[in-house]
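Please find the structures below.
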Structure I
């Protein structure tokens, strides 16, 4: 049978097929659209003050908006800060480097514009960059747009530093209201009036709350008023947590080391912070009539426990009222993004700049390498490539944040960054075979700021923690701009403190109630951790070659 096909039919058949093929081929080669990225960070928002981390406070439902956001993405259970104090943590996030490499080791640190690597790299990738809220790194932010608090900033009617005709930091604007509300207002105004819709955006939104002294918006005055806040057992009985470095011989230093909820600490305790005008202070009015002899032991009598509980309840309620203000403002932001069809094509990251002690071991503030201070909340939502309802136990720290955001934006991680991108973990849910199994920590500010925490460094794995308290000041005589000492922090109790090691088995003792360093059953594990600690310090440029007075202590006690 002979079949004749007319040319007109060939054209009708071939051309649509060709067009279809070209369309498919075009789709396969089309450049991916880079996601928008919002990095939200609150000051001192600790994992205990969430529902998703299952702490004793989870039943209070302190963060319903943030919990929902976290459950729509990936939650990190082992995210840690490298130095639990505001300025060094923020510098690590912006640079992707540890403290000695970026030069910011304490609260006197500063980060010049040419060191602000994260916004610079995002600009190279075509992003419009902005930062709103707490900055705390002294030099002018290297962002396309900024409106930032001076230093710590104020809770009410805060002033902000902005771009303008005068040199940094002389251009300022006044605002009215509570800082959490105002910071969100500024962000929403940026979206409405300053964002370029033709560019992907990278926005850092940093809340001042819930940093002490916990000034909440008036509308939260009655929040949790009638609720009894669950208390940590270690508030009243610290068992064998710590060492001679943190407690002194026969507990002789417990009255000056580690700011407290109770009146244990003579230098700084929470009753002092709650002030004269409160019923809490009146209930605790004898707290300041302590014995002048600092070696007089603190006795946790039944009456003391009652007074400590009164202070603790007020401390937590003020803190959680600030947290509530952050959570409600995050809802405002998410509602806006949804209304503008920006929610699902935006990577949303939430964290705190470190952890925070909420009465655990009778401590307030941060600085410690103990869990509540070292652990950071961290979760990421991006439905395009991150499966909802996922968690990971992979260890990350705050030097990894910048590399990961650069990778999510489609860039290559710069070699000068010490952190690693965990983009693969976000997208696969699987920890890579050679992912680091430990994280390094160092706190430099020995006995500073009236919180009086001894200087220390250490290493944490998923199962264990090893801490070395070397008990000495850092003095850098070659760099007077960065020098600090006890006089600059106004602490009459500052001194060299005893040297000691601490070791915790986190599988058996997650609340770190028993220092097992001298338990022979752990001798092999501790030796292995020490080897990893010294190797990690070398790899990260975190040694003490520049500080021979500290290195001398390390050499003397490293095998003790």
Structure II
């Protein structure tokens, strides 16, 4: 969400705005600085000290972040407090204690940014003074210490995985509370620190130091998995580190030619898969896939094939591992052996797709139909969505054979079922049904859809009316379902013929909406629809409605404010 500084009070939720204003007035916004061009950072004092960062371009906040755990809306009270502080002079406001501030209004002079000040001081300081500063801060601050270690990692000749594990454990300890838990806020900081270490691994890869990079990735995967088991990782910071480590190992498998390093990565992946520590996560199957890609000797192939025989916790995991095994069989024992394995495991939908595609390529239509029909029978009860996919394949086979009756049968079935795949089933039908029969076919389809009484049927029928340009029927449907969002969805199609009627419908529904809903967000929604009435040419009725609302809800100041803006 972008926040115009001259209108931020209209954009941010009223409760958040009030809390942010209270923080600002109490003088809880500290150290507000322009840390780089157009980027501002401040500390906001709360239950803890939180860091807020804003990017401001052309008097608009284009990016903002706060390391507090608030996730119930787009903007927290700490961000709101800093915006108040930025706009202090423009708003003519004061706070209890005078702190450094920056106003970003037009024509306001800015002081030197923190980065500029630091650059100037570093130019004057000696190397020994800077070294001493780093040593002192590294002893005091674990995160800073590990940042320095990560930044200078390419100078480290140590290749021990244990060294990186020790570094990671120190980071994890600094993020863990006394109960052994890592909360959302700390998980975020931990993730950032570990990403710095992974960035050093990227540099090692670019410099050809694959062994060092591999050791970093091994350590990150092991230690961050342990951290994940005792953390609130709802933002994905810790899991994201494991993702990145896995991606880097995959990159090394593609780029590294050293047999020693390739063997190290192979052994790590095979060992971890066998231990099952990552079971239940996608990383578990990723490890086996990596091992399969790195397998070079007969012993390697045999080990991966043996591991692939292990039953997994979910059907999805088993299906993915069967795909890995299939690829390995193609590579090691040839296509014929792999195809035999595929035929024996047709309950895997990935294999059924491959088999149907191959039969279609060979124009073996009878086999392709048999495979698709068997899929329908196997999956209709427990996996109806998958069964519809096999119907889609039956349609493709009929199209390949130019079998018009079958094309109509399958396209009609898939349209009524609202299955969404590669084709427009309505258009397929229209291209194959004779023009003289088309209206009767459409009427039959609509009747059948309505008879099913599913939640999404209104939209499906409405789309058919739009394609057929049956505006009278579409209007009857909208009148029968006068929800504001439903009216808006079809307003564009109906406005040419029913503008006055739509305005009247908006009036009744806005009154009903405000009778059941309170709060600025709801008032803004209602006013948005009043503006739509104006665009439809219903200004007189909109003005009358506004007057009526002012009388009905005179004690709702937020609504009065929103009505003023219409």
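None of the figures in this text is laboratory data; all of them are computed from the coordinates on show. Just so it is clear, the structure is predicted and the values come from calculations on it, not from any experiment. Cβ atoms are built from the backbone, for glycine too; each structure is taken alone.
Out of I, II, which structure matches 61 when percent of Cα pairs over 36 Å apart is calculated?
Among I, II, the structure yielding 61 for percent of Cα pairs over 36 Å apart is II.
Which of I, II yields -22000 for helix-only ellipticity at 222 nm (-39500 (n - 2.57) for each DSSP H run of 4 or more, over all residues; to 500), as computed?
Of the options listed, only II reproduces it.
Where does the value 3.4 come from, among I, II, when distance in nm of label points 7 Å out along Cα→Cβ at positions 258 and 394 is the thing being computed?
Corresponding structure: I.
Work out which structure the value 20 belongs to, where relative contact order in percent (Cα under 8 Å, 6 or more apart) was derived from one of I, II.
I
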